[in-house]
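Listed below are the structures to be examined.
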Structure P
Amino acid sequence: MEMRQLGTDGPRISVVGYGAWEAGGTDWGANASDDDVVASMRAVFDAGMNWIDTAEVYGKGRSEELVARAVAGRRDEVLIFTKVAPDEEGTGIRPDEISRAIRGSLRRLNVDRVDLYQVHWPDPRIPLEDTWGTMAELVSQGLTRWIGLSNFGREEVERCSAIHPVTSVQNEFSLLRQDDRPDLLPWLADHGVGYLAYGPLAFGLLSGAISADTTFAPGDWRGEERAGRGTDGDGFFSPGAFESNLELVDVIRPITERAGVPLATLALRWALEQRGVTATIAGSRNATHVRSNAAAGDARLPADVLEEIDAVVASRTS
């Protein structure tokens with residue numbers, strides 16, 4: 001597994017990490033078996049991944065509790081990243097709320113320190129400087145080694161960097177979502193800030209496992225979006241967008257065949273080849289899928305393949 005340093009001051013991490021959003025058992029439908037979810041997390045040790053990303057809002061803490069089970073006895077072998085969210089779903093990102101939130105996460109994770117603590121998304125009601133100042137205090141208190149931002153843009157990163165180094169930014173990024181590519185990613189690379197790409201498989205669309213006939217389990221947000229609920233109509237699975245995205249996947253498939261890699265590997269590796277991307281987050285409640293995703297950490301795509309992918313996507317989205 002290829003390793004890269006996360007930002008200027010951060011740890012060396014595997015270029016594919018385990019995302020524990022699904023493990024919460026809410027937004028993606030109920031867990032069929034918590035034991036199977038824990039087994040999928042433990043697959044990271046054999047697959048060469050050295051970090052797990054979770055959050056307090058994933059299953060209202062359930063994901064963190066399962067991460068604790070998965071790393072029990074092997075804490076020194078894996079880095080744990082988690083997040084605090086605004087109070088519409090999480091504890092809140094006011095100074096006193098952040099202090100309370102991290103202690104709750106530490107309790108659920110059964111650790112005395114996390115490796116990366118991230119603000120999950122902005123709260124316009126609260127001065128960002130107040131939030132980030134408190135995040136910096138957590139570092140000095142020894143409750144986290146590094147701090148980062150998730151779902152933030154360049155202007156916010158600059159404001160935070162003036163107070164304390166931003167180790168990483170975690171945003172959505174994939175072949176189907178490239179908003180950060182032209183501006184933010186090059187800027188982060190130039191300023192020594194790491195980038196964790198979540199949703200690199202477009203939440204399953206780029207895994208090769210989803211077709212027009214796919215049905216989603218009750219409680220799976222993708223099924224809600226597919227039915228025209230829960231979004232403003234611009235999500236990957238929204239009526240119209242879903243069909244268009246599947247058409248694009250069909251156009252990409254021949255490229256994967258010529259490259260000799262599965263679609264998921266191609267999608268993950270494409271993201272990793274973009275300047276500024278440090279690593280990708282790939283989550284699954286299936287241990288076999290975890291090991292398969294990890295293969296992207298050793299894969300390589302020739303320059304002509306990368307150019308062909310870019311050309312195809314550009315022609316379909318222009």
Structure Q
Amino acid sequence: MIQITNLVKSFGNHQVLKNLSINITNNKSGLIYGFLGKNGAGKTTTMNILVGLSRFDSGECVVNGTKINNKRRTFIESIGYLPESPGLHNYMTAYEYLHYLCNLFMDSTTASVRAEELLDLSGLSSSRDRKIGGFSRGMKQRLGIVGTLAHNPKLIFLDEPTSALDPEGRYQVLALLEKLKDQGKVIFLSTHLLDDVERICDRVGILDDGRLVKEGSIEDLLNNEVGHTYNIEIKESNQLERLAKEIEAMQKTNKITIKNSKLQVTFNDENDYKSLLNHLLTNNYTLVDFSKHKTKLEDVFLSIYRGEKQ
């Protein structure tokens with residue numbers, strides 16, 4: 001679906017993308033790929049190149065079998081794209097807007113049927129005759145997303161689709177994306193909202209300074225990238241610093257932190273926690289809590305950007 005090889009893009013003397021390579025294939029009925037990175041990492045630049053809105057300096061991009069020419073902008077009819085701030089026609093009703101988009105690809109009668117299908121998919125059928133200008137931000141995002149489906153593309157690019165939405169709006173947009181995945185769509189999702197990515201994405205690529213620094217399934221990243229971390233609380237809270245030094249001397253950890261009167265310890269090996277547990281009991285520490293920390297995508301993201309040991 002998407003193959004990027006040694007992609008380079010500069011703005012003046014500033015190189016934004018530095019030999020970026022990504023390969024996304026769809027071996028399932030549907031796929032959501034989360035594209036992550038700090039502000040300025042190159043996410044939007046990459047997306048603009050992939051959808052044909054921006055040229056690049058060197059490298060190769062193939063999207064849905066179409067090779068993108070780096071000498072000119074390329075229109076790729078087989079994809080859908082929604083920018084971060086879509087310009088919807090606020091004077092139109094929801095139905096008029098979708099019919100207008102569908103009519104670009106099919107006759108008016110067929111476009112009417114397709115517009116109704118998209119309204120139903122978005123959950124906006126009851127608001128079909130309302131002016132878009134009166135919609136909430138979440139409703140506009142859902143309308144914009146289904147608008148990218150007028151010509152029924154298999155591959156959809158979305159730039160920050162849940163940004164600045166309230167909890168209900170985010171839930172509705174994410175539920176819509178899951179519906180599209182169930183329909184076999186491949187969604188390339190650029191976002192900074194890690195909870196959203198963890199909830200709906202199948203694979204993740206993390207961009208840093210124009211390079212892909214980590215890529216894999218959500219499951220693999222959460223299980224393998226940060227380490228085996230435990231939360232430890234003892235009744236003798238005034239002894240935490242002493243205990244931390246004792247744990248460090250055991251040389252079985254790669255990270256020890258004290259936070260909110262608790263220790264958080266990351267072990268090199270999954271079974272090393274047993275030695276610590278034995279140490280605590282042997283030295284008569286009173287355990288209040290000894291539990292495995294549930295790794296979140298935020299932990300992976302921060303460990304990469306802080307340069308922590310992987």
Structure R
Amino acid sequence: MPAQCCGPIPIRLSRRPRCADRKKLIRISSTGGQQTVGPDSEENQKIYADFMARKSAVTARLKTITDRIEVQRKLNKVFRVGRTPDVVVKVLNSISRAGLEDKFITVGTHAMYAFESACGVMVGSDALATRDLDLLFDTRKRVAFVSTMQRLDTSLLGVLQKADPTFRVMRDQLQTAVNDAGFEVDISRRMATDGDPHPMRMSSDEDDLWAVQVPSGHAMLSGRSFEQMVVSTSGEMAMMKTLHPLDFVRVKQELGRRATRDPLKAPKDLLQARLVQQLWDKWLCHRFKDGTQPAPEDGDHPAPS
């Protein structure tokens with residue numbers, strides 16, 4: 001997980017001479033924008049001094065946290081704590097650094113890493129075999145997402161390329177980004193409803209990804225979420241937001257029994273459903289009852305549509 005300080009520092013302040021005998025305090029944003037605070041005065045001198053003092057304290061704390069995370073990463077690698085693919089953790093961290101972590105839910109096979117990590121077990125490799133990361137975009141947060149992308153002046157593809165510069169959009173599957181190693185990131189969304197735009201490109205960039213509709217999207221967004229730290233094979237850490245385990249079971253059961261499902265994928269869907277149900281019965285149900293995350297009520301999870 002990327003290092004975080006105790007709070008964001010959206011600005012830095014500097015004093016710049018406007019003319020030979022006058023000074024003004026300038027507020028400079030992280031993107032380079034400038035705003036005049038006012039002329040040099042005791043009040044503005046205090047604002048500047050307070051800001052620099054806070055910045056110094058936060059910078060020192062950030063360095064301490066960063067150093068501790070690096071030590072933990074090395075320990076994770078030495079003791080082989082993690083099994084999550086490096087590229088998955090890098091993508092999740094890149095999305096988090098962009099401030100978009102609450103706009104996407106990890107669905108599909110890679111969610112299994114969150115469940116096994118929460119239980120401290122290792123799921124059989126047959127249930128984890130995949131070369132693509134499925135991210136479900138929460139269209140209910142589209143306005144906030146667009147605002148963030150405009151502020152960052154980037155595209156979703158650009159965010160993925162922060163994790164791996166070789167990611168590119170597949171021309172025949174515009175919902176998919178693939179890197180030079182053949183690993184894919186698929187962007188999906190619920191079926192268009194409540195004024196959702198359709199089709200939907202993820203930003204104004206003409207070369208950006210397009211989100212594809214999935215029938216089970218609404219059910220997955222409507223259910224409870226589950227968050228868990230996952231660790232990569234290199235020791236890097238990231239927070240993964242995915243489905244509640246019981247929602248995952250129901251979605252996978254429905255997919256595995258669907259007549260139109262790829263016959264090569266259906267058996268793995270049902271296998272994953274059985275495994276997560278076992279993890280729930282033996283470990284996860286106790287975690288939820290302990291209050292670390294809200295326990296579901298019977299009938300509280302709608303079946304996928």
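Key figures
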{"read-out": "Entry that produces 80, 47, 35 once Cα extents along the principal axes in Å is calculated, selected from P, Q, R", "value": "Q"}
{"read-out": "Rg/Rh (Cα atoms, Kirkwood Rh), for residues 149-252 alone derived as 1.07 - corresponding label from P, Q, R", "value": "P"}
{"read-out": "At a computed 1.00 (FRET efficiency 1/(1 + (r/R0)^6) of positions 77 and 237 (r between Cβ atoms, R0 = 35 Å, to 0.05)), which of P, Q, R", "value": "R"}
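Bear in mind that the values in this text are calculations on the coordinates, not laboratory data. Nothing here was measured: the structure is a model prediction, and the numbers come from that model. Cβ atoms are built from the backbone, for glycine too; each structure is taken alone.
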